[in-house]
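Below are structures written as structure tokens.
Derivation of every value follows stated rules applied to the coordinates shown; laboratory data play no part. Just so it is clear, the model here is predicted, and its values are computed rather than measured. Cβ atoms are built from the backbone, for glycine too; each structure is taken alone.
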Structure I
Amino acid sequence: MIDVEEAKRRILEESSRLDVVEVDLDDTWARVLAEDVLADRDFPPTDRSAMDGFAVRWEDVHEPGRTLTLAGEARAGRPVDDLRVEPGSCVRIMTGSTVPPGADTVVMVELTTEDTAAGTVSFQGEPIRGQHIRVRGEDVRAGESVLSRGAPIDAPEIAALASVGRTRARVYRAPVVQVLSSGDEVVEPDVMPAPHQVRNSNARCLLAQLRQLRLEGHYLGIAPDTREGLNESVRAGLNGDVLLITGGVSMGKYDLVGEVLAEAGMRQVFHKVSVRPGKPMLVGRHGDCLVVGLPGNPVSTFTGFAVFVAPALRKMMGYARCDNFEVTAVLSERLKRKPRRTTYHLARVARSEDGFTALPVRAMGSGDVVSMSRANAFVITPPGAHALDPGTQVTALLWPNFNLR
């Protein structure tokens, strides 16, 4: 049995970024950049007004009550041509318009009074030199980095790609993930189970956790607790980049997953982690396929994926940073620990004025599915015989949908 940190290290070692492919801009969403993207010009490309108002020379309006001659208008989307702000004059300007030569300041329209008949504008207040002007290249200069390799692509990244004229981009291929359940006691959710059976919540949970990573899993169904049935399903699953199996990885008479995988040629990386829940976790490698056997108990399956599998998948997807998001929180209730294992306790974490607070969620065991729906994080405790008192600082692993729960 290995400890949690060693298990994390080993599964990441067995996970490699996948091939690089080039896709159309509209197909980049949910992928990860495999190249640095540079600006093709300065942003903004000219000095631009950040307000509707009047472009002026600061020397002409730095004292309140000055009146200037209106010399023209600068509109967004049109060149300024020969328009210029001369001493004693001003130009009406719209947000996003190029600031005409001669001007170094924009005064917002609310601080002006225009005399249309006289063709003049009076200015109130004392403007600051350079105010309300976005200077050419202040966002980014031509040739500077806009996006970096390893960045996951969402709506803002797609906007950035479009702004520099990228209609195609190089991204990492998304891993093909197969999900297989095992166990004679497991039936599909639409089946009324007999007293000795359970509905298959694990597969649906894993498929949802994959979608949170913006991956689509392929469900292979439920394999029976027979060598023949498992062998057929396992061999089908080994055709992907990752095979996730729930159930059958412990040491019982009918826990045959490990044996079947070994017979199929899997190289075992580890089997059993000093963690609660989820000790009998199995990880191996079959050619290009990473194999992960998760315990059949629902909380164990959920925890094993969140703690160990999700970072490995992020690495395969190309993320520059693949670790989970952990914060320091303060316990609001007493929390018992396990003497010999690192424990991931279900918890409800909330933001406070001073940081984060963590309320342990009471669970009846690793089969208590309902308790998971009351949590939004794990509190991680090292092995220890003594309980942790309220007010103790702990590490909390926030779930992907933390803000929504």
Structure II
Amino acid sequence: MSPEKIISCGGIPASRPPDSKKIMIVAGEQSGDLHGSNLVRAMHRIDPDLRFYGIGGRKMREAGVELIADAADMAVVGLTEVVGKLGMILSVMRRMKLALKKLKPALLILIDYPDFNLRLGKAAKKNGVRVFYYISPQIWAWRKGRIHKIREIVDKMAVILPFEEQVYRQVSMDVSFVGHPLLDVVKTKYARQEALRKFDLQDGITTVGLLPGSREVEVSKLLPVMLKAARILMQSRPPVQFVLPLADALDRDFVEEMIRQEAVPVRVVPNEIYDVIGVSDIVIVASGTATLETALLGTPMVIIYKVSPLSYYVGTKVINVTHIGLANLIAGKTIVPELIQDDANPNRIAAEVIGILADESRMQSIKEELNQIREKLGSPGASEKAARLAYDML
């Protein structure tokens, strides 16, 4: 029976005990969809009879999750973007709360996406459902006071950054550092020459990867700026070629129309992000998970980001970190440039890219620093470790 039918049917006694084989799981972002799918597969290896329901994307659906809502419909960037989708998000919340009562899962697994997930977690606690949080809210970066609310709602926390464990231990939470799940998935499939042939790129030419994000709202802000920077690079440092790995959630026509408007030749490659990063000499990348993926592949980068003026203003008041890029954040220093808001303009981006490409010693230094990040992220097997922690809660 589909989850839509389950949550719409009546006559289920309120006293029915939780079903130890049913698990609700929520990932509201594309990166969460990846990590959620690997977690579900790891839990199915422990117990093939487990049934999963919740919010995710294509990867979680393929892993066996019956989706009550699609994460692509809920992805937002910044404060003002939330307002535009608030009605839809509230509707999904109502459906999820109803599903908690109707499905009676034994466990709720939350993956990042804290504003939505903590509210759902509170509803789960009221319904006697235990809560496992995988990939912690970034309370060390902003809104630190949430930790007390998290402690009340979450039964077990699994964190993926080494310094997060101590943060939660300070308030006596049950927390485990499992390592970063990207350690298991970030790897190339092709040798460099094979990747060049596959992507129809020329050998011996500087290759610049363009990674504008995975959501239309951020791509619409960042890709035109990247393309204008690309035009400057074509004029200032020829020969150069550009390649863009198309995120699963993006429509190819949407991306290619922006490329046509800027009249910059860009090779668009679907579903090959790691090999695109690996074959690139340098990457211009939107702040987010992709910065860590790029770091793990040892490719130098320039990190950029733009949000609405209101979102940026609010962010400057509440965010408590000196870096936004995960590569710099984990390293505890500036390894690669970060260009935020007005600084993320074509001239600055092109200048930073040229500055790195023109300095071989700086290029090598960046690669060496990026290689050290992997050592700080723990050992592989995060999904399996988290799966065992979650399964033990059933």
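Suppose distance in nm of label points 7 Å out along Cα→Cβ at positions 243 and 307 works out to 3.2; of I, II, which structure was it derived from?
Of the structures listed, the value fits II.
Here helix-only ellipticity at 222 nm (-39500 (n - 2.57) for each DSSP H run of 4 or more, over all residues; to 500) has been calculated and equals -14500, so which of I, II was it run on?
Values: I: -5000; II: -14500.
Attributed to the structure labelled II.
In terms of mean count of other Cβ atoms within 10 Å over residues 155-162, which of structures I, II is highest? Write down the numbers at each step before the final one.
On the way: I: 14.1; II: 21.6.
Top value of mean count of other Cβ atoms within 10 Å over residues 155-162, among I, II, belongs to structure II.
From I, II, which structure was Kirkwood radius over Cα pairs in Å = 22.0 calculated on? Write out the running numbers ahead of the final one.
Numbers: I: 25.5; II: 22.0.
Value 22.0 for Kirkwood radius over Cα pairs in Å corresponds to II out of I, II.
Which structure, out of I, II, was mean count of other Cβ atoms within 10 Å over residues 43-50 derived from, given a value of 18.1?
I
A value of 5.2 was derived for distance in nm of label points 7 Å out along Cα→Cβ at positions 27 and 331; which structure in I, II was it taken from?
I
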